[in-house]
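In structure tokens below, several structures.
Read-outs: derived from the displayed coordinates by stated rules, not from any lab. From a predicted model like this one, the values you see are computed outputs, not experimental measurements. Cβ atoms are built from the backbone, for glycine too; each structure is taken alone.
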Structure 1
Amino acid sequence: MNPVNNVLSLFGLRLSKYKKEPLKLRNEIREAMEKCDRDFEQVKRNNRGFRVLKDFRYQGGEHPTFISNVHCDFAAYHLYKTKPSKVLDIGSWRLFIIGMLAHSDVTTIDFRKRESMLKNETIITCDARSLDLPDKSFDAVISLGAFTHFGLGRYGDEFDLDADVKAFNEMKRVLKPGGFLIFNTLIARSEPTILFNRCRVYNLELIRGFCNNLESVDEKFASHQTKKYCSFDEITSDPKYFDSYLGCWRKK
């Protein structure tokens with residue numbers, strides 16, 4: 001693997017196969033540094049009483065895009081469309097949960113104890129493999145970027161290679177008939193792979209097997225290179241890498 005990719009892979013990133021005009025980018029940064037030097041002298045002369053220290057940053061160019069944006073967009077679309085009354089979240093990004101809490105009461109699961117400043121969030125400290133919740137109790141269950149990691153020890157959780165299967169079965173158990181399971185996970189067009197202790201990378205057959213007894217509402221795929229939706233044929237077939245599967249399934 002490219003040594004740069006060894007580092008980037010820790011963050012779920014990799015160098016693209018497609019060149020992104022590195023010379024153009026270097027020129028943009030050089031021009032920005034030169035402009036910063038010129039403007040810095042002007043700021044020092046007209047500092048309005050501020051102490052002035054140079055701390056150069058360059059974040060110009062196109063608006064930044066992250067694969068998590070695609071995940072959150074997908075989930076938000078289906079939440080808006082279905083408008084569930086009782087929502088359970090298991091392991092999603094905190095900022096996405098806060099967005100849901102602006103509109104709904106949300107129950108969240110975390111195996112690590114934490115507190116919320118928001119009164120409409122109910123936090124249950126438990127293991128996703130065995131939810132301390134009754135059957136058929138939620139209109140929607142959300143899990144973004146989570147169960148691929150369960151049981152591998154990355155986050156200090158107990159080692160259990162079947163933790164993903166157990167957690168997924170629990171999500172289905174607490175979902176009401178007619179309720180929606182909205183989730184994303186990692187996928188490649190290859191045999192299922194464990195990148196230990198980081199994550200599991202599934203294939204489509206295995207993901208759909210998790211969803212037995214559920215009805216498919218929407219399935220999409222997203223490229224971690226382009227940070228956009230793509231077709232199934234466009235996702236990676238290299239087991240060392242991965243792209244994203246996004247699914248909305250309805251309990252019969």
Structure 2
Amino acid sequence: MSYNFLNKVALVTGGLSGIGLSTTIKLLRQGAKVIIGDLAHEQEIDSVLNQINKLAPESKFHHNLRFLRTDIGVWQDNINLVDFALDEYKTIDYVVANAATMRNTTSAEDKPTIDDFNEVVNVNLGGTYALNRLCINYWEEFNLRGSIVNVGSIFGRKVIDPRLIGLSCSKSGIHTLTRSMAMKYASSDIRINEVRPGFIKTPMLKAILGLDELKKVIARIPMKKVGDGDDVANVICFLLSDEANYITGASIAVDGGYSCT
């Protein structure tokens with residue numbers, strides 16, 4: 001399904017890999033201008049830009065894509081990212097708060113330190129809140145509409161792996177954050193929704209699961225397969241679009257039915 005994103009401006013964090021990259025490409029293909037905030041270094045983005053150029057040649061990405069190295073766990077970096085987007089394109093219409101981190105451990109008995117836990121929660125939940133807050137401030141100041149999609153996880157609603165307590169807690173927080181802010185700003189025509197990816201083919205999934213573990217997981221997924229970034233990007237773009245004009249505070253699982261088990 002295609003949407004009219006022509007000349008709309010979207011800010012995507014974690015946009016150089018996985019779900020973020022799939023979303024970036026889909027937005028570009030449908031006419032949006034995209035600002036990526038990601039921790040990758042400038043020299044690392046060349047291969048990604050080449051990939052985007054091959055997959056979305058019609059986007060003329062040199063004109064429609066900008067990048068700023070951003071650590072969303074740092075408040076000032078979020079301020080810089082929003083300011084950069086406004087300097088480049090003069091407005092922001094959509095936000096995809098996708099960037100995240102995690103700490104995997106070698107066994108269920110290996111306990112993360114408080115610093116490990118705080119880092120994951122600060123980046124995943126704190127960074128998402130910061131970006132939401134800053135963009136909402138902008139929209140309210142100028143009486144503009146806006147649409148945000150926060151990327152949560154099925155790990156935030158279902159205890160799947162005890163090694164990932166920081167990830168699970170932070171993603172659970174994103175669910176509550178989304179619903180709370182959606183309720184607060186609905187009357188301002190600012191929509192805030194959440195997608196909850198399941199097991200999606202991304203670099204993060206590879207970091208979490210080995211091949212044997214992945215086979216066991218697939219056996220438990222009702223659809224008997226993992227998803228890919230496009231599966232999630234399709235839902236993100238729908239929620240951003242005017243087709244979802246009466247949807248806010250929603251949380252949509254994209255997990256092949258895993259949440260039903």
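Figures for the structure shown
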quantity	calculated
Source structure (of 1, 2) for distance in nm of label points 7 Å out along Cα→Cβ at positions 38 and 86, computed value 6.4	1
Identity of the structure behind 1.06 (criterion: Rg/Rh (Cα atoms, Kirkwood Rh), calculated), options 1, 2	1
Distance in nm of label points 7 Å out along Cα→Cβ at positions 94 and 126 - structure with the largest value, from 1, 2	2
Origin of the value 11.0, where mean count of other Cβ atoms within 10 Å over residues 22-29 was derived from one of 1, 2	1
Structures 1, 2, by distance in nm of label points 7 Å out along Cα→Cβ at positions 134 and 238: label with the highest value	1
If relative contact order in percent (Cα under 8 Å, 6 or more apart) is computed and equals 16, the structure in 1, 2	1
Origin of the value -13500, where helix-only ellipticity at 222 nm (-39500 (n - 2.57) for each DSSP H run of 4 or more, over all residues; to 500) was derived from one of 1, 2	2
